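Derivation of every value follows stated rules applied to the coordinates shown; laboratory data play no part. What you see is a predicted model, and the numbers here were worked out from it, not measured in a lab. Cβ atoms are built from the backbone, for glycine too; each structure is taken alone.
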Structure I
Amino acid sequence: MRRSAALKEPLPSPVITPSHGLARAALAVASGLALGLAFPKFDFNLLAWVALVPLLYAIDGRRLRAVFGYSLLQGFVFYLVTLYWIVIPLHTFAGVAMWIAAGPMLLLVGVEALFIGATLVSAVFVTRRLRMPLVLTLPVAWVAIEWLRTFFPIGFPWNFIGYTAYRNLGLIQFAEITGVYGVSALIVLFNAVVYTVIAAPGRAHTLKIRSLSVLTVLMVAAMVFSGLRISQLQHQKYDGSLKVAMVQGDIPQSIKWNPNFLPSSFKVYVDQTMKASRDHPDVIVWPEAAAAFYFQPRDLYPPQLATDAEYRAKLLQLARDAHTPLLFGAPALRFGRNEIDSYNRAYLVSADGQVVDYYDKIDLAPFAEYVPFRQLFGFFVHKVVVGLGEFVPGTRQTLFNIKGAELAVLICYEGIFPDLSRNAVDHGADVLVNITNDAWYGNSSAPYQLLAMSALRSVETHTPMVRVANTGISAIIQPDGRITARTDLFTRGTEIRTVQWRHGRTIYCVVGDVFAQACFGLTIIGLMLAMANPRHPQGADVLHDPDLLSANSWH
């Protein structure tokens, strides 16, 4: 036959015969479920290290069209498991019918699943055309696509596979060099090596030995480096400390913006603040939009916002009464000639009741603070925006100085963007403060996922993070990623802790996403070389090409 004549050795038989399409689909679904369960709040973290193996079995010996299809299915299941909570704010708080609310969620799940499909197609294409082992192509392609997700098409870098290891402090400290992307690469490499060892033909003995050797060296190096770094951080001298009071008001989202409940909601924060002030903290931190009224930098309000002006005065007086600076979240307005802009803002008010400075949220949450693809949604989008509101992004990173410590604020899901934290620390931030309102998501996985992703920001930058949430989870994250002072969901109270900080920058702070960008560049180069390379017999690797990757291998 044509194929056997073209090869010096017979092709290895696929583990699953080509006729078993349902079995392959089941493997893809199992892979997506396993990867989804590796993330919080399920937290079966070890599943991430083998979750991709069923998918690799499913695409073994398949044409690129099938590779894309099975990978898309895996990605869809994975993101459905981890992003289902998007329906909650749209249905519960925006008043959108459940079946309509599922639309934006499924759209986002589908878009994110496309990235999984693109990753596997890229890796398999380069593997087959250039006869490169999958243990090289898959980790590189995976990181490349994860990095791409941070800004394209809507900037939603949610649940990189590296975040599943957030509790494994003895392994992930090398993220101070590569960012979370390096952790992702290691986990994907582990999956690829496991599959290669299990599924590669006997003639690939050398590939198996080399793959296992490289993986072993990297795992040992990561653990040794992490152990040394944790020990160093524990014994390294601090440059300063800050006594922080974290107020968790636990205001239900259903009443938060109801003006009838504003007096009682505001009183919760007044009482907690005055109580905390007795312990003389250096700063009292409220969550995102804890001040549920428009707080303007200056006392300039139109007549229709007279109530907001009154509460602004009360908040400034509260700072004076507490004799303590207040760092809090509040919406704000900017009046232009022809339009009014809304901002999700964080303010610092001094102990004498003066507005020191403010920070406007830069990376807004899709479908919650703005609606992507507005022209595609038409009337439906307008109804969602009425329910949730729409904001304008800020343009500058503000540093708030408190007792010599420079604080950088990340509002809500800005904590999932590695470059925001890195830029803040690179410009002098000593402490990261993440204020958030996770009441939107109920008792879903979202608050737990946000906390896990935030933990990697501290590892990458060796900078402590103070995380203050309306309904939880509030916590202090240490420079090595340890989560301390953690509160429960839907509890009211104040945690007062001392945060110790150091000056300095990690390699990641200096070089940024060079590792991820290098992976992206290598992926592009590999694809270009693969497209230019004529088809040929594959080498001793798995995931063989049934058509020797002919021009119509998609058909």
Structure II
Amino acid sequence: MLTETIEVHAPIEPPIDEILSSQALSFLSKLHAEFDDRRRSLLAARPERRARIREDPTYPEETAEIREEDWTVADVPEAIAKRTVEITGPTDRKMMIKALNSGADVFMADLEDANSPTWTNMACGQVNLYDAVRQEITVTKDDDTVYEVDEDPAELFVRPRGLHLEEDRVRVDGDPVAGSFFDAGLHLFHNAQRLAERDQGPFFYLPKLEGHEEARLWADLFRSAEDELGLEPGTIKATVLLETLPAAFEMPEILYELRDHSAGMNAGRWDYIFSVIKTFRDDPTKVLPDRSQVTMTVPFMEAYTERLVRVCHERGAHAIGGMAAFIPSSDPEVNETAFAEVEQDKQREAGQGFDGTWVAHPALVDVAREPFEAVLDGEPNQIDAKRSDVDVAPEDLVRVGEPGSATAPAYGSITHDGLEQNVGVGIRYVESWLRGQGAAAIFSLMEDTATAEISRSQVWQWVHREVELDDGSEITPELVREVADAQVDAIREERDEDQLADARLEEAREVFEQVALADEFVDFLTQPAQKRLPEGR
């Protein structure tokens, strides 16, 4: 199908044809023409920014004036003044209904980390957003039971794909449209005016930013879209997922660029750990222990979250805490222990000054809400808690390891169980992703791309830095492959014949080993994995 200079190389059938109308495609084409060269230039600059942090971890001198000036972000609509509990999930129709009805204050519809970018998922995800905005989203089961959205659902935020991902099935003059422009652009074109009429957005979550210039790109895109769609300036609001180490060095600057459109920041903890590993992957003094031991109280993670709260509140913006990823079990004792850990984690966040937090399952909404309500005492947020007692130095953000830890982490340990977990989670998740499911319950946790990235990047670093397990044995490619053999065998034992018939285990293992054992570090596992998704589906 051709509209002006834009081509769609995928099926356009009802109801997708209404979403990909000629007018909508023309809007996408304009976004591409106006912003794609900048996007590519900013992506090309990312390695240099990471190198600067490795060599000289300081706050940028060129933006000191922004950090020192007195300014605040614009007020947010009343609809999102209270964001105590937010639930996230993919844009699957039934899961969206459950999330909107979960009792959470916000539902973030995730077109990125909790989503596999098959054509069906991406295009039908837009159909589901369209229907949800119009409160027409329903699912009818075989027994004629109808799932529909309650009268007072959670407020809708949309998370488009990161700037690094491309929608290869939609091209302008032969060049792929950015996945972020496709996702955000279609949502804006179809839903922005209706949401604005209700003073309910549109609201976004912006992932994977690595600096304030990338935030400026989004701010300019929002202004352009508002002008094109006839919206009042500042109507579009966005929360930045602070999930990269480079962005942690530019928190005030990122808020400043988005100040007319800002809805705060979120501590995207899992992607942040991945970014730290990626940045210091070649540094033998900055090796992390088992993933389970990298908690929010280790020095570099505590510094990152403390700074986030202070910066946000100093500028009048919301600070939203990290994900509670536990999935309820059939074992009451397991649930009791896990719920207690979630409650403790949320007590810590509320005590730090966060205004709200994330959960992955409706059963955790009330568990997460209670610690915050105890601190909020009837207020919608605690932005007035400025945290002037916090003073995070740049070196605190990179206090990952100590000199001399060339074969072991500075804290915690690297165990065979930890290696098994990384390989097992990595293969299981990639296999789910290749089948079109981007959010996968694995070992009682909701895993997404971010946690899979931690798994494979840790393995890469452990192998390439010749790290030893706590029993003294070296982590080698051969050992990783032995563990992969055992994990694949375990998966086969877990599944019945019908499940195995649809499985893509060998491909998943190949992708995992490709990104975990390659000579050169692959920036994102989704890039080679995407080449294995079925065309046109």
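At a glance:
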item: Value 19.7, 64, calculated as Rg and Dmax of the Cα atoms in Å, for residues 47-342 alone, assigned to which of I, II; result: II
item: Which of I, II yields 21 [percent of Cα pairs over 45 Å apart, calculated]; result: I
item: Source structure (of I, II) for relative contact order in percent (Cα under 8 Å, 6 or more apart), computed value 20; result: I
item: If distance in nm of label points 7 Å out along Cα→Cβ at positions 199 and 327 is computed and equals 4.0, the structure in I, II; result: II
